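Multiple structures follow.
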Structure 1
Amino acid sequence: MFPLKSHLTQSRGNPPKYRKPEIESLSTELVVANLPVSLGDRTVKASVYKCEQGKYDIYFIDNPRYFWRENIYGTGKGEYLDNDERFIFFTRAVLEFLLKKRMTYDIIHCNNWPTAMIPVFMKTHYSKNKQFRHTATVFTLHNVAYQGQFPPETMSLTGLSWDYFSPTQLALNGKFNFLKAGVLFSDVLNTVSSSYKKEILAEEHGSGLEEVLKSRDDAFYSIRNGIDYEIWNPEKDPFIAANYSPPGLKAKKKCKRDLIEEFGLSLGPKAALIGFVSFLSEQKGVDILLDAMDELMKMDVGLVILGQGEEPYEQKFLDMQRKYPGRVSVRLETNVALSHKVAAGADIFLIPSLYEPCGLNQLYSFRYATVPVVRATGGLAETVRPFNSKTISGNGFVFKTYSSRALLNAMKEALACYKEPKIWQKIVEEGIQQDFSWEKAARMYLKLYHRALEIKKGD
């Protein structure tokens, strides 16, 4: 959640203080200890830590019982059983902290189901509080398949009347649905690509929320994601073996050799190296990738896989690594440095998603002169222009049908072009020329924030 200071001049974030390296490495100071937070008929204490990041401040909400865990939401075997309690605590702690410090904001920007109860609480428990009287809420849907669905008993943790547990408000199919709550109670909502917005308004990809989303059509927008061009910059990237400035790509070959060595592959000099960085689930197309693996290994390619996910898929990829030693290498981890190495060292970035709200890996790959092979869905369809052999144009390769055969056909087309250096270079250069920085998206979000304030005022 990212509330904005008065007049939209300075942002502050209030995330949970997860025990993750990127958070643990920050310099923080305790600013509030023993903040009382109502959780049903109990009071639970929160601590708040402040981190100064240049002109921005980040405030972390903490309670070790809820956030001192190996993973954020769960393990490969399933989600944590107390996620409802964890994030009801978090959302109320955010609002209690803002009240205690007398912080007044124009906008509170919430993302995904873990923050979805903030708009609900602002219009119920805190509706008469003068501090939030002019504060509007924006709710961004990154993936409607993940909704935060819990048993009806979760209501007892909210302190709300059971009247709210109805099909017209917080209930969906007999469960307490956090995402639905955020959709209904936020002032404005948006998602991360126009294609994905169209998809989730239909039954196939709406995950049961399509009618609820249609009911908010007058306040439902789409703004495509961007990427941080300072962090994802091959000219300065500290994680890669050699920095380079596209289209001068000699140093990229060093990055490829480094990636091959890092993952322990044995490839011929002309073999194409495919990168796959993803959460391992059906949504990300891992089932059709696994089905295609034997045929894919008949081609002159190597494959590096980086990510964690559902345990059955993790085991299947490890099986493929054993079956094709030196050709397939798997790292079951979430690793920022390695994800940069894959973006820089791979020739091809594979994204065969069943659905993809926006997708970031294809944007990273453009930045690092790596050619994406993707399925035409959501933001992938918006950002990857399929190669046209007649005009020799396009910035990647696209397949429409969700099948291993369609994936293999797209890969064969890509590899045929890879063997033609002049054609491949042209595809690479088209990708490099794209601008997917946050600058354009930020201007659109500023307009969205003003629209939210207008709605809040009743205009």
Structure 2
Amino acid sequence: MQSVTAAAQGPWYGALTRTQWRTLAAANLGWMFDGYETFALILTVAVALRQLLDPSQFGEIPAYAGSIIAITLLGWGIGGIVGGVLADYLGRRRTMILSILAYSLMTGLSALAWDWLSFAGLRFLVGIAIGSEWATGASITAEVWPDHARGKAAGLMQCGLGIGFFLASFLWLFVGALGPGAWRYMFVIGVVPALFALWVRVGIPESPPWETTNARRRAAIERQRSGAALGAEEQALARFTFVDLFVEPEIRRRAILAFLLSLTTTLAWWGISTWVPQYIGSVAMKAGLPPQQWASYAGMTYNLGAILGYASFGFLADRFGRKPVTMLFFALALALTPVLFLWTEGLTLLLIVAAINGYFSLGQYSWMPVWLPELFPTRVRATGIAFVFNAPRFIAFIGPLIAGKLIVGFGGFGYAATIVATIYVLGLAAAPFLPETRGRPLPA
């Protein structure tokens, strides 16, 4: 009621506190540097493999690149689920800090690879380190911000990913000219700004809803150890969160349906979007233009569209609802994939279409921080959204593998991307069965 009153009395941001804004900034920055590191891999993987592979293997670089990306994705899935569970037990703030420290160390180590296998192994460790970043940021932002502005905060948090992607593309425009080892510099650069995010996070408080639930959880576990009979609510609190996620029918149903939506977004991104810079770079190379430069241009324009999509999704979802906006973004991402990869000619027009495509294909990621925290109670919120966000990677990691093989098989990107894009049909089929949560309080 308080958030509704505040929204009615003035602009949506009028009653927000300094702590709420600082929490959002911390979540955004952490996700931004994860985005930088992720897109740095996408931009540099082909260059890195030219240094790490024998020249006789250069024809198979798309397949090797798909393997590297897939291994990173697999590590991300493992680390993400573990991080979500830790956030429900250790707290949002503490887990966020630990994830930043691990990310900084592993990102620096990935620059030391000496062959493709060592690169793959180090990328797996990077994936584990950055995996827990998103769930903790999304949880604490949702729990600190008021009901009427929660979707907007989630979209603004998700912008960090696009800003990180854009930053990586911009830096690669200059760093890429520094020679065969330039890819190593990109990963070293990613370590330093992460320490700033760590500094910001040290200054934010813990989530009050988590602190309340954690106190109740501790009391329930203590009663269980003493042999006291527990009520249904206490039993739920005492259960291991990952088990609790699948015990109650309604929570289990929401987790499975949301998993299908997340699988759609995740597989499409890693199986299609990751190839956009390389695709436009290949078109530029055929035109006699520098491919790395045009790959950077593509990354920047694609992610400018994505940043607008991330941010506006939250505002649209607060205005029209989570469900219809999510389905709209899925449908238009499906329609625009062949437009970008098959039907658009000319480099300038390709950049324009890439920006529009990025608005929907990347911007749709905001459905997760907007909608997911509203589907799960506080006791399993981080575990639930971490499962939904990360578990699809155990399936979606085959997307880059399949796409890499299809690109080699078809001799180009267009048909491979269009085939992978059919996954959007799965999301369109599952979304109608999730509840609409716009404007409702978070489940306690």
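Here, each number is a calculation from the coordinates, and none is a lab measurement. Because the structure is a prediction, the values reported are computed rather than measured. Cβ atoms are built from the backbone, for glycine too; each structure is taken alone.
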Comparing percent of Cα pairs over 12 Å apart, for residues 321-360 alone across structures 1, 2, the largest value goes to 1
Computing distance in nm of label points 7 Å out along Cα→Cβ at positions 345 and 433 for each of 1, 2, the value 3.1 comes from structure 1
Answer label among 1, 2 for the case where log10 I(q)/I(0) by the Debye sum over Cα atoms at q = 0.08, 0.11, 0.16 Å⁻¹, for residues 57-296 alone, calculated from the coordinates, equals -0.40, -0.72, -1.32:
2
Using Rg/Rh (Cα atoms, Kirkwood Rh), for residues 121-256 alone, single out the structure from 1, 2 with the greatest value.
1
Work out which structure the value 23.6 belongs to, where Kirkwood radius over Cα pairs in Å was derived from one of 1, 2.
1
Given a value of -10500 for helix-only ellipticity at 222 nm (-39500 (n - 2.57) for each DSSP H run of 4 or more, over all residues; to 500), point me to the structure among 1, 2 it was derived from.
1
Comparison of 1, 2 - label where relative contact order in percent (Cα under 8 Å, 6 or more apart) is highest:
2
I have 3.0 for distance in nm of label points 7 Å out along Cα→Cβ at positions 25 and 41, calculated from one of the structures 1, 2. Which structure is it?
2
